[in-house]
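Colleague: As structure tokens, here come the structures.
Please treat every number below as a calculation from the coordinates, not as lab data. Remember, predicted model here, so these are calculated numbers, not experimental data. Cβ atoms are built from the backbone, for glycine too; each structure is taken alone.
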Structure 1
Amino acid sequence: MKLSNLKRFNEYTLVRPPKHELIDIGEYPSNFLRKSGPVYLSFYRISIKYGLEDEKERGFMYFSSPNQPIEWETEEPWQGYFINITEKLISNNQHLDYSFLNYGLHEPLYLEQEEEVIITQNFKSALHEFTKNFYSLELILAYCNIIFAHVAQFYERQFDDRKDQYNHLVKKFFSLLNGYYTKPSNNPTELPSVHYFANQLSITPNYLSDLIKYYSGQSTLDHIHQHIIREAKRLLSEKSLSISEVAFRLGFEYPSYFTRLFKKSTGFSPSQFRNK
């Protein structure tokens, strides 16, 4: 089911109508829809929930992005707050475009007690402003920015706290990357991509990118490009394939793109590298 705007989502979940067509802030009502199959939203959704079954004393934050299916089921009413914000409002306020907005429901933020207090207070302040008859959208967006900035900081803390769990994902990524061109099951006409490895690891591309960047200091795409160049150097050194054949073997659709990437990375064109 597709819910194309904030109003339709609120009607579906039994929440009061939104006050603004581009943003809605609220506290979960006791009659919020407790069970739903997959629905596709056209906006970003940020929520904090308390008293979940597995961690009674801790708050959790969840994020979903446009066109990402979400579904839920709960026996008890949720307690917490939410922000629904459209792509249009985010695009018009680029300072709000944080990568965690695209992490998805499978990568929640587990809040420490002090963090929960900070996030909750800012949600309450934003909601207090939003419920006024003559609210300030600029002030509401400022509260959103404060919340988002704290969330980004708290995710870094979580990356550090869960090193064992995340090290497994990091190691798995590098294992998949190093074996990309050696597995016969891979289609050689496709370049390795962030989306490919995120799917293999069952996490979102943004989450993978931030995780790899946090632990290695380089982006996932940088590591992918470096591996492509290493494999390109190996194939060029063997001299059994033409430069165009090397490009196609690596998954490039056009040899000119391969040449540009190789020269940007090494300072040499493929032919110069082969002949030096």
Structure 2
Amino acid sequence: MQTILRSQTKTVTIGDDQPFCIIGERINPTGRKLFQEQLRAGDLSQVLIDIEEQIAGGAHVLDINMGVPLADEPALMAQAVTMAQEACDLPICIDSSVIEALEAGLSVYKGKALVNSITCELDRIEAVLPLIKEHGAAIICLTNGEEGIPVVWDERFEFCKRLVDIVHGKWEIPLEDMIIDALAMPIGAEPQSAYHFFKTIEAIKEEFGLNTTCGASNTSFGMPSRHTLNGTFLAMAAGAGMTSAIMDARSEECIKAVRGSDVMLSKDDYGINWIGHYRPPAKAYAR
């Protein structure tokens, strides 16, 4: 199954037969005090820096989140999405818990966006899905609801089945426009969290063939050498069938992990992309 995202000039395809899709997560003020202060003051210059760094790292899609307390998030989202479209040709994932911010971002976006996200909470579903249908966007669906995030994989898979019934069955959103977030959780807090994540991905792939994603950095929260753990997690998740991740494209370890998984999973035939990125430059011969 293929999920198609588009900017004005570029198409990105997410699917089992495609290279792993890197959704650059950095354009987000969470945990960044200076960036938050800049946004409250109406200064979005850091957004352009983040865009450049995520593209340089290898992002295929840019996640934009403007969630800043005491700021006009819808206005900031519209500005940031407009800036991103002017600065690059990558498709955008519009990321907010505020319905008005999602609407503001979608209203200025030119192309087919990805929206992050909904859960099984009916209030959220009924607020977000009309926007998805109106703008023809794709949607990230999280495997949790009012009861919280289940630990074991079969309970998360039940949430996935409910989401398919509601989003596809009731609201008639095409299956290919659904991307399921199986919810990566901190391995330091629950030793079995990665196991249950991989099992959830495998079940979703086998039953529905849907594309999947997660916020990859969550898995290493509170642990040392986070980039190494994240890279290990990403490669194993790709092996289980995950087709994309919201991740920091500045992390060379994580980027190499997903590019390496493309080689091992026959998504980079003969390692052409790998060679193009990592073959040492030829040395000039002395005359």
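Colleague: Check the numbers for distance in nm of label points 7 Å out along Cα→Cβ at positions 50 and 242 across 1, 2 and tell me which is largest. Show your work: numbers first, answer last.
Modeller: On the way: 1: 6.9; 2: 2.1.
That would be structure 1.
Colleague: For structures 1, 2, which has the highest computed value of percent of Cα pairs over 19 Å apart, for residues 106-217 alone? Don't jump to the answer; show the numbers that get you there.
Modeller: Working: 1: 59; 2: 43.
If we compare percent of Cα pairs over 19 Å apart, for residues 106-217 alone over 1, 2, the biggest value is for 1.
Colleague: Quick check: 0.97 is what I get for Rg/Rh (Cα atoms, Kirkwood Rh), calculated from one of 1, 2. Which structure matches? Kindly include the intermediate steps, with their values, before the conclusion.
Modeller: Numbers: 1: 1.07; 2: 0.97.
Corresponding structure: 2.
Colleague: Something else now. Tell me which of 1, 2 gives 13 when you compute relative contact order in percent (Cα under 8 Å, 6 or more apart). Each step should come with its number before you reach the end.
Modeller: Values: 1: 13; 2: 20.
Computing relative contact order in percent (Cα under 8 Å, 6 or more apart) on every structure in 1, 2 gives 13 only for 1.
Colleague: Can you spot which of 1, 2 the value 3.2 was calculated from, given it is distance in nm of label points 7 Å out along Cα→Cβ at positions 34 and 194? Before the final figure, lay out the partial values.
Modeller: Values: 1: 4.0; 2: 3.2.
Among 1, 2, the structure yielding 3.2 for distance in nm of label points 7 Å out along Cα→Cβ at positions 34 and 194 is 2.
Colleague: Out of 1, 2, which one gives -15500 for helix-only ellipticity at 222 nm (-39500 (n - 2.57) for each DSSP H run of 4 or more, over all residues; to 500) as computed from the coordinates? All intermediate terms of the calculation are to be shown ahead of the outcome.
Modeller: Numbers: 1: -15500; 2: -13000.
Answer by label: 1.
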